[in-house]
Structure I
Amino acid sequence: MPRAFASWLKIHAFSILFCILAALAVYYPVLIGYWAVNGSDGLNLHLPLNSLAARSFSAGAFPYWNSLFNLGQPVIDGTIAPFHPALILYAFFGPAQAHTFEVIAGLFMTLLGAWVFLSSLGLKRFAVSVGTICYVFCGPVFFLHSYHLGFTGIMLLPWCLYFFHRHDQTQCMRWLWLAAACLFIGAQATDADTALYLYAGLIIDRLVCVPLHRKKAYIFTWLSVVCLSALTGLAVYLPLYEWLSNSSRAFKSSAGILTPSAANLLSAIFTNHWLIDLPYDVFYFYLGPAFLWLIAASRPQVRARRYQERYLLFLCVIPLFYLVVRFLQHYSPGCIGSLDAWRSMFVFCLPLAIFAAEGAERLLKAGIFEFCLTLVCAALSITLAMVCLRKGFAPGSIAMLVTASSGMVMVIAGWSKTPLQVRRAGIVTALGATVFFAAFSRTNIIPSCAWNSAVLNLTVQPPYLQCRTFLQNLDYYRRLNRKGGEAGGSWRVSLLGGTDNTTALAGLKTLPNYTSVYNGHFEEVLRKDGLIKKENVHPYWMALGKADARLLSLYGVRFLVSLQDDIVPSPSDGWVARSDLSWPSHRVWENIHYVGRAYLISPLGRRRGGVEFLEDSHTRVRLRVTARQGEQLVLADLYYPGWEVIVGGKSIPAQRYHGCLRSVVLSAGVHDVIWRYTAKTQKKALLFSAIAFIFLAGELCFLSFVRHKGPKEEARV
């Protein structure tokens, strides 16, 4: 083993071991053979979509289009980035194993990044461990860990700050290269909202650290790196903008669905519990009394000139931004109603973690201020526990508060005579009860999905058990693809009463699916047809509420799947029970009105089948049809910019049928019809990103050359 590596390993062995153990402690089921899946989006979106993108790359094709969800949609839909580094795992492992390794490795790197950054500020080991736990497992940060793209932002923020700080101190280009690499990954592998806040946190840090001398060179260096790295993300953001401009998301509001009241917010901050159950909100802002106790113990000063105080002061714009957005969402829901401003809070939590680490160091000395503060916080925790008991809160919340107060009392039990190890144990107890255990319980004990009763087959289970239950259905879903005489997977399947996006792992086309953004025409037509509820204003998901066989046949739906129990009403007219395709937990029906995913419409409006699928891939569908004069060929896939139709070797104009389907009018005769996705926007975006990447690499090479040449010329003089 090289001496340098051995020396590095010896120095950082404790931090690496600490981060590994912390990550595994949160996902302990992995140690007994279960999967690590944190949150509903990890299971319903990121796992199947990452697998789809990896399969496309393995087949030598770029993942432009996802034909499996709804009527089809772009792969870049706000929940996946085709250049995420973790996608390589899906090429070599099964989806569940790849997702497990991705989740644990991502959490480990987040922990290690926070540790390295806090250590660079001169804090001692115990304080660094406290600050690391506070940053990674507090609500606004750990919630984003449940998002495949979101956790990239929380992981990269401390690493970016560390690399830029090291470059400021040493002027070594190696650190600037590493910082640029982190920003490049952040632009490519983070959702738009979180990437914006990641860059905001970095820019504020750079403004705080402006030196007294050589300001122009400093500003030019970091500003050019930040801007060029952001431009490399055009490969993601331009296609996403096109998808959003064709969606209904901008006209929906999260108000009343995903936004807490002031009372709920305060309850979550102080007690880690919400007054009422709201989707997702259990993750948003829980901090707990121990975190606030540690922050108060650090005695931050507004007028101090240290980096910590200045960074926190500048970052006050983040909660101010959140309050402004909440105000606008409340009084003008259509303005920015669906903006997830709460995600910005993870940036604000990093300086709070710094102060928590400093507070831990001060509490080990326990002066009169720390003694009085601890008594007040312990009394407050007991009072909150009594309030929780009267309000009927969960026993776990009460136990966390009581345990936290016990840990605080341990710190000052003997005041100045309290042994150092006892004080450390008290801090760890208080912090573990209200921060670490809160994250642990929401991952392994509390069901993570917000829609247990509405999502098909999503039983009230911890995430790893939900994943196992979902994956048990894959073989049955695959049978629905192999039955019948058409090309495999050319028909669609509807799930009555909910969604299960893991059907994509079986190559099954389903409708409707849970996704972050829906096509506006598609959703409007479903609502007019009465297939989904008219009052559905949720920006993220919709469920099939009416099993109209004739209407669903227009969308190419051949089979209907529902639960075996009586919670979901059984379909009636137009459906034939298929006991041979059903399985113990689900029932399957076949649509008697189904004539194919592609069909012909006569000038009088009569519909008939007879269309043969010669090819059916994500970006190319080839059909052979014998048409009569004036008949209209309908392909029950989404009408969307970038799709062109070729008949007889010539591109002809396409039409929209039934508001959202693709169609073309044919002359009499036999025709080969090709629908091809040109992906013009995606290809232009890739070109722009490549140009930005070349400029970024060129600038770094130029700076490296100048700095390497400068000392030699000075030596000659």
Structure II
Amino acid sequence: MTIQQTPLAPFLEQPHRNHGLFADHYLADVLPRHPAWEAVQAEAAPVREEIAARLAAHVPSTKEAQTEDDLIKPVLTALGHTFEVQVTLKSGALSFEPDYILYRDSAAVQHNKGKKLTAADLQATALAVAEAKYWERPLDTTLWERPLDTTLKTGTAAAKENPAKQIAEYLYHADVSWGILTNGRSWRLYHRNTARFLNVYYEVDLPALVAAGDLAAFAYFFAFFRRAAFDPTEALHLNAMLQESTDYAQTISQHLKEQVYTALRHLAQGFLDYPSNQLQPIPATLTAMYDHSLIVLYRLLFILYAEARGLLPLRESNDYRTEYSLDAIKRRVAKMLDSGAGLLPTSMSTWARLKDLFTIINDGSPPLKVATFNGGLFDPQKHPFLEQYSIGDAQLLRAIDQLARVQQQFIDYRDLNARHLGTIYEGLLENQFQPLAAPEPDTTASLTWTIDIFNDKGERKRTGSYYTPDYIVEYILEQAVGPVLAAAVANQPDDAAKVQAVLAVNVLDPSMGSGHFLVAATEYIARFLLNLSEVSEAERSGASDLVYWKRRVAQSCIYGVDLNPLAVDLAKLSLWLDTTARDKPLSFLDHHLRCGNALVGARLDSLRPLVSDIKAKQQKKKAAAAAAAGQVSMFGDSDFQAQARQAVMTMSQIEALAGDSIDEVREQERLYEALQASLRAKYERAADLATATGFDLVFDPGLWKHLIDYATGHNLTGPRQFGGIVAAAAAQAPAHRFFHWELAFPEVFF
């Protein structure tokens, strides 16, 4: 093959593509300063020449064995590996056959030769496992074999497993730390602790690196895939690189967790300081500022992540990168702050640039190559406060810098796990702004603070951890969700039926917070679906199979409730960060992620006035008897039955739409609005009426059935007092965030 023309384009400007395994900052800035790096480059030179010769003579083949013999085995040998092929690996009742076991030495090969190996056999002898595929075989998709006899019109397809899932299984059952997956062109590294996520790996395009003629670039292949990299006794080995990289990412996360509090405070102070806003630090205003300052933080977090991950066209569009991007804004901000430039609280030039960027992301911009994200996060109609008021430069620039840099070094958001980005913000949800008794000077800038962040105990709040640790989340998924998925696919006639059965599974977090558990559940179910159905290129649209299924699962299976509306927005953000695909809008999630008090609401099969503690003491028996006598079930109401059936159909329509285009997302929004206007608008009044009686709404229990008829529109000629009672109940609902499960999720209950 000719290698001189092989491009680096698939990996952009980098000689490697790190997908969350290492920290990019570590790879680009720390690793080249390692004492052993220069020696590694020197060792790489003859290996590069040997591999270049192999590639020059290589004839691409779709036969796996041919690719292995012609290229993969010679490359592994050039890298110093000693290996055995097609080894049988036993794990309990399961049996696997990884293509390669990479051993410490020839003695280890001989010791294990001919054995059916277990993890115990490999502990002292193996360095890694490896799996090979034919030339350029996609590594993130499940390919399918069909009968060659075209007369078999109903012939079934036989799945070939997703390669990323294969290497993850081998790592788990072999109990070794590292795995290599390659199709000859792409060479990937996986680690046992993160391989199960399927999309966490380190990858290089080998022909592109060789063709580039740059020994320093080739070292990013050699240093990571040579035999010495897997040996902890060597000077520069993978375990040490991963640990140093992890330490760096954790340090950045901790700093960012602290800095988001300062950034939030800068935003709110900027609203107060900007003269044209004419805002005063009264309770209602402080609440609105807190809520909308968080929305600004959510928007900035999404953009920083999307630009870092290539979801926004930093590289593809020069105009976007230089004129509109947050990357350009943050670099300009850093220069201004570092130079000591005067920043005016009366100027809002940066806020105007940010709002232009928000509009571009919400609406899309074909000239800038920005797809329409929609989703509501950037919708100006949903956040009118941000359209009416502005943030002055003096505070806004410092808020942006708090999110963009740590110790004057730009944060690479590729280094931050999407599953945990939301949890950085979760500690902010239970706090509020309060005015200070006296203005306080900022010790780091010529600014004055008039407000600060306080918790519900009146204490100044800075940091904290609020999410369930990963190992607990994984245990819950394995023990609770795993058996449900297995039962769902049992006895299904074919793979299509199995997929539908899995997508019908519902996973709920009734106090979802940042959505950390729901993100993990989405990934878990998506991985389960990988081998059940073929995903066409048209459906995938360039994304991996895993991303495709995560988007489907998020819309179909994931449910969450939280008392705090800002937590609902944060959970959506967390799911969007984990499921966003290039050139696709943000998934529609409003139908499944809801705000409300999961413990306060009515059951429609037994609507009746509640008996409060005070009433129970005064008239317990009498009130209980009256309540029982007046109990009403909506399930027997023919009008309600018809509305419920329509609601279920509507929710099915919403879930059937993939949400891959902005038109589909807008149709989902339209359908959902129609559902709310029909089922919920009418029957929520009756449910609110029943619930409000537990919050001191008092009326004669004998009127109960008449009030229900009035609230549901069956009888609109009731006494004047009926309107007042229903209105009083409706006023109680937002104050206590009533949540009626059957109305919120009709497709689950009907």
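Taking mean count of other Cβ atoms within 10 Å over residues 75-82 from the coordinates of each of I, II, which one would give 23.9? Only one of I, II returns 23.9 for mean count of other Cβ atoms within 10 Å over residues 75-82, namely I. Computing distance in nm of label points 7 Å out along Cα→Cβ at positions 291 and 579 across structures I, II gives 5.5 for structure I.
Where does the value 29.7, 95 come from, among I, II, when Rg and Dmax of the Cα atoms in Å is the thing being computed? It traces back to II.
In this comparison of I, II, the computed figure 0.7 for distance in nm of label points 7 Å out along Cα→Cβ at positions 83 and 99 is attributed to II. Which structure, out of I, II, was relative contact order in percent (Cα under 8 Å, 6 or more apart) derived from, given a value of 15? Here the read-out was taken from I. Computing mean count of other Cβ atoms within 10 Å over residues 43-50 across structures I, II gives 15.8 for structure II.
Work out which structure the value -14500 belongs to, where helix-only ellipticity at 222 nm (-39500 (n - 2.57) for each DSSP H run of 4 or more, over all residues; to 500) was derived from one of I, II. Working through the options, I get structure II. Using the calculated result 2.2 for distance in nm of label points 7 Å out along Cα→Cβ at positions 131 and 443, pick out the matching structure from I, II. Of the structures listed, the value fits I.
Laboratory data are not the source of any read-out in this text; all were calculated from the coordinates shown. All values derive from a computational prediction rather than experimental measurement. Cβ atoms are built from the backbone, for glycine too; each structure is taken alone.
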